[in-house]
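Given below, in the form of structure tokens, are the structures.
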Structure P
Amino acid sequence: MTTKPETGPIALQSARPAVPKRRRVPVHGVLLLDKAVGRSSNDVLIQAKRLLNAEKAGHTGTLDPFATGLLPLCFGEATKFAQDLLESDKTYETTVHLGITTTTGDTEGEMLAKALPEALADVTPERIEAVLARFRGPILQTPPMYSALKRDGKPLYEYARAGITLEREARALTIHLLEMIDYVVPMLRLRVTCSKGTYVRVLGEDIGAALGCGAHLQALRRTAVGTLRLDDAVTLDTLAALEELARAATLAPVDALLMTLPAVSLDETLAQRFLHGQRLALDKEEVAVAEGATRVRVYRLSDGRLLGTGQMQDYAVLAPERLIATGAHQPVK
């Protein structure tokens, strides 16, 4: 006897067509981003890259998650010149919480110690000014354990989280500007312009130690990187709210990273030779070169297109350094 198969409703599931991956496009320029608090520099880079649908992107030095402010992001050909901003001076506005020290030197760490009220009572604006004077100019600073500096291939913060403290060599740096904006006990607001490699967290801790009360950073906002200013920056929310075509218009041109360098403009013949990597003997009566220039940004005279950077050798020879790809669209300077 055969058994009739049991019948009933059969749920049919149609296969969904695969959604094609969106193709990234070449995007060239610099996004001046006003980073929000609580976001890592890498997170906002990934989001900005997605919003601009860009093939290639990178940042010019990170901001801690608790910090806000100017984070220049490089796209396409601009990534070739990111190192120039890494070498640049930075300006910050910071709020130093006097009287409390933390494991990380900022609000993300756990409290280590709290000063007695009388210790803060002795901190006057006059004492603060006297202490700030000691940190202006060339100084030595020991990098913090909670940093991305690596030892044996592992960042220092991983050792710190494991309870391990390693010896770190103090590094020479320069505090170009250090001024008090405001002081309302226990919050001290400062403006700092400093050379590359400066940890403002450590500066705040060292100022607190010099005042005898300890300190940590309550807030940190970067307002300038080299010649780039926070006033020209946009937030991720602003970028996301724009129409797709309008987002690209927020980018500064690639040469925004190079404005501290003297400019040299070449005629069509010299421009082509430069783009082919040839060293050029310049006639200074025909090609203007700033006196004493050693490194320059190079343009094509006919249309103002950025060609790259070069090194001046023997005062009259231009050697190509980093070149812009021929097919890359470049905004006119």
Structure Q
Amino acid sequence: MAAPANPHDKLFQALLDDPERARALLRDHLPPAIVAELADDPPEPVEGSFVDQALQGSQSDRLFRMALKDGRDAYIYTLLEHKSRPDPRTPVQLLTYMARIWEKCIAEAESGPAALPAIIPVVFYHGQTPWTVPASVVDWLDAPEAVLDHVRDFRYILRDLGPVDDTELAGERAVRAGLAALKHAYDQGVPLRVVIALLHDTPDGSLFERQVLEYVGAVYDMTAEALEDAVKQAKPERWEELMGTPAEEWMRRGEARGKAEGKAEGKAEAVLRILRGRFGTVPANVADRVQDADGDALDTMLDRALTAERPEEVTEAPGRH
């Protein structure tokens, strides 16, 4: 499986790479009635992703084959939604992904399978806005009750990490650390105690310890000094060794941010120079809006500055005259 580029994907895949971690996570987050049907064998990862290519920046998935106690197999399909807000299309997308899994099963069977295996979809969501999307396509259908009674219910299991206390995210420490890291990804000003706790839960000297730390360093809204303080408190004997990679990541982020800010400043100055050349003076409120704009907005302002009939048009919303 190719290494994911998105940090949320990267941590989610790392969390599930270890069969024992995957088993612990699934047993913690599946309904007890389903867990009771599972054999003791660890989940077997199935190669491949079933997410639409256009959505791979906002969704990550992993499919597992699980043995049941009665000798049959079932699939557990885990989907990480790492948009900051719920996507109302999720129930339909899940049906599409499940159909692709069943198509894969049919293609791999020489004469077609006598029966399709069950697929249990589990959605993990760590956005800021509470999840309000129906848990089934059936719940979304606009039809009389008599019609709905004839429609089978494809219901997925939602695990919205936001309302769950960090200590209740999982029974196994490493799984708890990974889920806690994902849960707080969109928080502004994550409390230091939260970072200390999740770092403390990562196994000392493991690859996953490094992966969680790199994720926090790349995604969290905190300074390098604050993270160093958290590492010192969580791993007092190993903080110097652990801080190397996150520190390098901050340097890269700072350099990239500096380049972006420099480019934006250049665009803003170009917009104002054009306006001054055409109109002589630029109102202070217009100049302030230009200087506060981001790169994409400034590209639009550059185009408008060449044809605007007055300076104010450059910063007005589309459709206003």
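Read-outs throughout are calculated quantities, based only on the coordinates presented, and are distinct from any laboratory measurement. Model, not experiment: these values are computed from the prediction. Cβ atoms are built from the backbone, for glycine too; each structure is taken alone.
Comparing P, Q, where is relative contact order in percent (Cα under 8 Å, 6 or more apart) highest? All intermediate terms of the calculation are to be shown ahead of the outcome.
Details: P: 20; Q: 12.
For this comparison of relative contact order in percent (Cα under 8 Å, 6 or more apart), the top structure is P.
Which of the displayed structures (P, Q) returns the greatest value of distance in nm of label points 7 Å out along Cα→Cβ at positions 40 and 96 on calculation? If you can, show how the numbers build up before the last one.
Details: P: 3.0; Q: 4.2.
For this comparison of distance in nm of label points 7 Å out along Cα→Cβ at positions 40 and 96, the top structure is Q.
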Practice task
Consider the structures P, Q: one of them gives -14500 for helix-only ellipticity at 222 nm (-39500 (n - 2.57) for each DSSP H run of 4 or more, over all residues; to 500) as calculated from the coordinates. Say which.
Solution key: Q
